[in-house]
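Derivation of every value follows stated rules applied to the coordinates shown; laboratory data play no part. As the structure is a prediction and not an experimental result, all values here were calculated from the model. Cβ atoms are built from the backbone, for glycine too; each structure is taken alone.
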Structure 1
Amino acid sequence: MTYCVGMVLDKGLVLMSDTRTNSGVDNISVFRKMFHWSVPSERQITLMTAGNLATTQAVISQLEERNKAPSDRRPSILDAPTMFQVATQVGGLLRSVIEGRQEGGMESEGPRFTASMIVAGQIKDMEPRLFMVYPEGNFIEASFDTPFFQIGETKYGRPILLRGYDRTMSFEDAVKLLMVSFDSTLAANLSVGLPFDLMVIERDRFEPLHHRRIMANDRYFKAISSSWSEALRQAFHSLPEYSFTQDGEDANET
């Protein structure tokens, strides 16, 4: 399992992914889940993956091969006219890889080979766009009503995003919010782990504004984790006290 989040802001896009892959508690590895391509002054595209590692790596490898092939022998995400067409290509490849594994005699293992992806980026003279691609190859696009997507182990970090997200927030606040969301997921689920990959895509800037890997000894992330834990404890202790001796009338008041 893994955890990835893509978020739309007025200023652009913020993306974050973990790197843990496990096949049981005694077989844990680190694999990159965030991949980025760019054409200077023309486009930048980021893809994040969750699910079966062999499946997602096959999709990434095919995308890389298409990008390097002669232009007359490829559809490539570096040539696609819109981000919608980029998502269409990614979805088609993902569906094809999954179907190929099932047709190859692995259908009884079907659920193991599923995967989902987040596609984000911008092409010149167009808006930044964010898509979530399902194993079947279909996808949905982020909107004002659904301004962020999660894939992988989503449930622990989602309440943080729902309460803290603001489309007008700064990139710095968005990164802080994602770090709290990832810290909450990390504390609750062993299948999500450091290091984390972070990408900030600013509107109309066709190279990453900020891109870094957050390691286990990262001072800022450690400060966020400890500060958030202490803030939760203080908030809990500031809540009104409950009393076993309150009378029935007070207890039934609404």
Structure 2
Amino acid sequence: MTYCVGTLLQDGIVLLSDTRTNAGVDQVASFRKMTVWRVAGDRIIALLSAGNLSVTQSVIHHLKEGLEIDEEQRVHRMDDVRSMFEAAELVGRAVRRVHAVHGKSLEADPGIGFNVSFLLGGQIAGRPPALFQIYAQGNFIAATRETPYLQIGETKYGKPILDRALTYETDLKHAAKLALVSMDSTLRSNLSVGLPLDLLVIRRDTFTPLIERHIDEHDPYFAELRTGWSAALREAFKRMPDVPW
């Protein structure tokens, strides 16, 4: 399992992913879940993945190497899509292509299945920033002003803070802090999500990261944030009135 969250804001996009792919008594594995395509002055696109590692890696391979999209055998890559919507369609095609090859054998094992989902966020020059969630069937939904965040993986623990505090108008750095608090809540409640983390903050129309950081257990800011948030919650609880009966 994993946890990834993305936010679409008036000033840009915030994306955060963990790196844990397997957890057990005697086995923990970590792989980076964030893949970034960038062309200076033209585009920056990030893909966050959750689910079966062999499937997600196969999809990413198709996006990097190219995918035939029509009878003329034209090949499209993430580097040459013309819009974020077209990028989401390309990811969906890649998911369906991998399912056509491996889906039947994976689904024959009820303990594995064709389990995969993605967050796709970024901006291409001349187009607005966009954020999509792509499902195992290859279809997708888009974040909106009214629903400015999307999650994949182990989503339930980190959702409440986003519901209470995040809006489309939230400042990028404040949204990054909210995403990290959301991640911390998930880390504390589920062993299948783990450090290190990858954080990417993209300001609208810049095509370069405002923040791009790999966060491990030694990161001083994240350690301070985790400690401070726990203390703030305890203090807020103490200030709440006692039950009157």
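Quick notes
- Set 1, 2, criterion distance in nm of label points 7 Å out along Cα→Cβ at positions 43 and 115: the highest-scoring structure is 2.
- If Rg and Dmax of the Cα atoms in Å is computed and equals 20.8, 80, the structure in 1, 2: 1
- Each of structures 1, 2 was scored by distance in nm of label points 7 Å out along Cα→Cβ at positions 11 and 211; the highest score is held by 1.
- Entry that produces 1.7 once distance in nm of label points 7 Å out along Cα→Cβ at positions 155 and 179 is calculated, selected from 1, 2: 2
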